[in-house]
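Asker: Read through the structures below before going on.
Only the coordinates and a few stated rules stand behind these numbers; no lab work does. Here the structure is a predicted model, which means the values were calculated and not measured. Cβ atoms are built from the backbone, for glycine too; each structure is taken alone.
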Structure I
Amino acid sequence: MTLTVRVITPDQTVWDGPAQEVILPSMSGQLGILTDHIPLLTALDIGVMQIKAGGTWTPLVVLGGFAEVENNEVTVLVNGAERGDSLKAEQVQQELAAAEAAYEQAATRKDKLDATQQLKQARARLQAIRMVTPER
């Protein structure tokens, strides 16, 4: 038996298909989901979600949201998502450098929080690229 996985953003469905395993970036750490998992509702952090389908792992960068697991269906509702294989390494490296600079220059608490979110997103995107092409 397999899982049915759906990853949905406000403007598109990023993934809709069967999978053998899912790893979610929950607020309390990585959470693995296999078939016949107990029902679960969890908040997701900015990070890399991994989907194992057909024996191959596919990384997706998710930008926070929720995941529900019930009856071998995993429904992931997130603010945004990108497939790791759609990202460009040079662009992500530049975004990471800009996010690190913004964090260092943040003067107010709000600026620091915004910069932290940008930094987490850039790091997750870089991690997803490295999962697709490990030599980078």
Structure II
Amino acid sequence: MLDISLSLMLLVAIVFLALLIVLNSWLYQPLISFMDERDKTIRKDLENVQGDTSQIEELKAKTEEVIAKAKSEAAALRNRTVEESKMLAQSKIEAKKEELEKAYQEFLSSLKSEEQTLKSELLSQMPLFKESLKAKFSQI
């Protein structure tokens, strides 16, 4: 029937234990140490990512602050430029008004002088007009 050989069983047990010891030292321990190292690097990378995320948030906040400051400076510059342009335009309008007022006064003075000249010419020629009117009335 079944013959059980004690020496063969003992040899199989020794080979099995030797195989376990060799596999443990050559395969399982390096594999476990590799997995532990991988876990450590994953944890370290996650911490770095979280640190980077906080840095990114800080940079984003700084960027938004800089943008807001630039917008406010641009608005102030635009307002100042608009005010300066209005003041320049107003000064040009005032200068043109003064120029036109001066030209108008010169025109009025020349008109008055022409009126005086015309009056004096008419007054000087009044006797001629009287004579011509008398002549016309006498013809009628």
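Asker: Tell me which structure, out of I, II, gives 4.2 once distance in nm of label points 7 Å out along Cα→Cβ at positions 38 and 118 is calculated. Walk me through the numbers before you get to the answer.
Answerer: Working: I: 4.2; II: 11.3.
Considering all the candidates, the number was obtained from I.
Asker: A value of -10500 was derived for helix-only ellipticity at 222 nm (-39500 (n - 2.57) for each DSSP H run of 4 or more, over all residues; to 500); which structure in I, II was it taken from?
Answerer: I
Asker: Taking mean projected area of the Cα convex hull in nm² as the quantity of interest, name the structure among I, II where it is greatest.
Answerer: II
Asker: Looking just at distance in nm of label points 7 Å out along Cα→Cβ at positions 30 and 102, which of the labels I, II belongs to the structure with the highest value? Could the numbers behind the result be given before it?
Answerer: Numbers: I: 2.7; II: 10.2.
Biggest value here belongs to II.
Asker: Can you tell which of I, II yields 1.3 when distance in nm of label points 7 Å out along Cα→Cβ at positions 46 and 126 is derived from it?
Answerer: This value belongs to structure I.
Asker: Tell me which structure, out of I, II, gives 1.6 once distance in nm of label points 7 Å out along Cα→Cβ at positions 62 and 86 is calculated.
Answerer: That value comes from structure I.
Asker: A value of 10.1 was computed for mean count of other Cβ atoms within 10 Å over residues 54-61; which of I, II is the source structure?
Answerer: Details: I: 16.5; II: 10.1.
Source structure for this number: II.
Asker: Please state which of the structures I, II yields 0.00 when FRET efficiency 1/(1 + (r/R0)^6) of positions 6 and 94 (r between Cβ atoms, R0 = 35 Å, to 0.05) is computed from it. Mind showing how you got there, number by number?
Answerer: Working: I: 0.65; II: 0.00.
Of the structures listed, the value fits II.
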